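There are structures below to look over.
Please treat every number below as a calculation from the coordinates, not as lab data. Note that the structure is a prediction, hence the values are computed from the model and not measured. Cβ atoms are built from the backbone, for glycine too; each structure is taken alone.
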Structure I
Amino acid sequence: MADNNKLGTVGIVRPTTRSGGFEDLLRLLPPGIVVKHTCLSVQRGTVDEFKKVILDYEAKVGELAADGADVVNPSGAPPFMVLGYTGEQALIRDWRAKYRVPIFTSGTSQVDALRAFRVKRFVGATYFRGDINKTYARYFVDAGFEVLDMAGMDVDFDKVPQLTSAQVYDFVSAAFQATRGAEAVYMLGPAWRASDMIEPLERELGVPVIHALPAQYWDIQRHLNLRIPAKGFGRLATEMP
């Protein structure tokens with residue numbers, strides 16, 4: 001990081017080629033953070049697909065580490081959450097030792113963001129149907145949280161980017177209102193375009209909203225030893241705890 005105009009380089013492995021959340025991240029990141037990225041081809045959003053794609057992730061992590069990234073972020077929470085919290089931690093330790101670069105996943109970013117706000121219990125919202133939401137909840141339980149609900153929206157995986165912010169807002173708000181005692185809301189995944197509704201949700205619900213995009217913004221900087229807040233994307237990006 002000798003270049004005075006360069007704050008550091010992050011290598012990002014994206015699970016899909018869907019552009020929405022990634023474009024928002026590029027607009028949000030401070031000038032001087034160099035982003036190198038590559039994409040995988042997750043299409044169905046199923047457990048078996050997530051399990052099979054881990055080897056593809058490792059190949060891309062190795063490429064980005066060899067290409068000089070200061071930190072590597074294999075993004076996309078579900079492929080790692082299906083390993084379980086303990087399994088993910090073991091995999092990250094192995095990759096860090098093998099490729100000699102700091103590595104963090106979407107899941108570890110979101111766990112650490114919840115911990116930064118001293119959250120013990122929360123409500124989760126996802127765009128997945130069925131029992132896979134129990135797997136996501138178990139990941140956080142094993143990380144030490146009480147998950148009051150992990151509500152899955154009834155939507156096809158490839159149709160998620162077509163949802164409006166209003167649809168997402170109403171779903172997340174209803175999930176929160178259906179429980180009692182939640183200290184935060186967790187929104188899994190960047191595919192739903194929801195960055196403009198995080199602050200309104202926080203005002204309405206009175207708790208932090210942990211969304212994939214601000215969590216990634218926060219944790220990239222944390223790993224690069226930076227702390228440059230961004231307004232308009234909720235408490236995590238504004239306060240940079």
Structure II
Amino acid sequence: MTSRAEFLGRIRREVGRTPGLFAAETAARPARPHEAAESVTRQLAERWPEALERFREEFERVAGVFHRVRTAAEVAPTVVAIARERSVSEVVAWDPASLGLDLRAPLAHAGIAVASIARDDVGEGPRARHRAEAARAGLGVTGVDFALAETGTLILLSGAGRPRTTSLLPATHVAVFDRRRLLESLEQVGIMLEALHADPARALSAAVINFITGPSRTADIELTLTRGVHGPKEVHAIFVDEPVGGGT
């Protein structure tokens with residue numbers, strides 16, 4: 001029987017046979033996370049248009065569908081259009097306070113039911129009910145904590161009113177965000193997460209941080225690619241020019 005040390009040793013030997021595409025090293029943790037995060041925010045205040053264009057290019061490269069609207073009021077009609085194209089009549093969404101807007105009335109007017117779990121519904125009963133609703137719904141709507149431009153990645157922190165099932169169980173995931181969520185690099189993501197962790201009032205209590213780069217993809221041993229086995233078949237991003245409430 002192979003021991004744990006032997007098994008790990010084999011992995012190290014095999015990995016060592018092929019050098020990486022670039023040298024990798026551990027990034028230094030910021031000594032003053034809040035100051036580092038504020039510096040990133042100031043930089044993106046000027047560079048966000050370039051970051052958005054890079055995000056769009058990379059997001060579409062991994063088969064994401066990008067939408068851009070001018071105001072928060074245009075989000076609901078965009079979601080309705082996406083739902084109708086897929087014959088979806090049930091939607092799950094983050095709690096309106098976490099999402100930054102309330103989709104229930106405009107979607108109900110279009111004949112689409114919206115289910116969400118409130119921030120104070122913390123018992124197993126409400127969570128189980130929302131899991132069932134998310135599994136039944138054809139579309140899930142979430143906010144975005146960070147949008148990583150260099151890879152077209154959506155980063156979502158789970159928590160009260162913002163369960164991970166909303167983005168993982170429905171066949172179509174729609175994420176809504178504005179310029180304040182844009183980041184250029186993974187290093188900047190690390191800085192922002194460090195700043196959250198350093199703040200006692202906003203310390204990371206999320207069970208999961210999801211990095212979502214395009215639709216779910218799975219390949220079998222014959223490399224036959226299948227979408228949607230372990231997550232959504234489609235991922236849409238709606239960028240809103242004006243600020244949208246909610247988020248971290």
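Can you tell which of I, II yields 0.70 when FRET efficiency 1/(1 + (r/R0)^6) of positions 182 and 198 (r between Cβ atoms, R0 = 25 Å, to 0.05) is derived from it? Checking each candidate, the match is II. If you line up I, II by FRET efficiency 1/(1 + (r/R0)^6) of positions 78 and 158 (r between Cβ atoms, R0 = 25 Å, to 0.05), the top spot, with the largest value, goes to I. Supply the structure label, taken from I, II, corresponding to semi-axes √(5λ) of the Cα gyration tensor in Å with the calculated value 31, 24, 20. Label of the originating structure: II.
Taking distance in nm of label points 7 Å out along Cα→Cβ at positions 14 and 46 as the criterion, the largest value within structures I, II is that of II. Computing relative contact order in percent (Cα under 8 Å, 6 or more apart) across structures I, II gives 26 for structure II.
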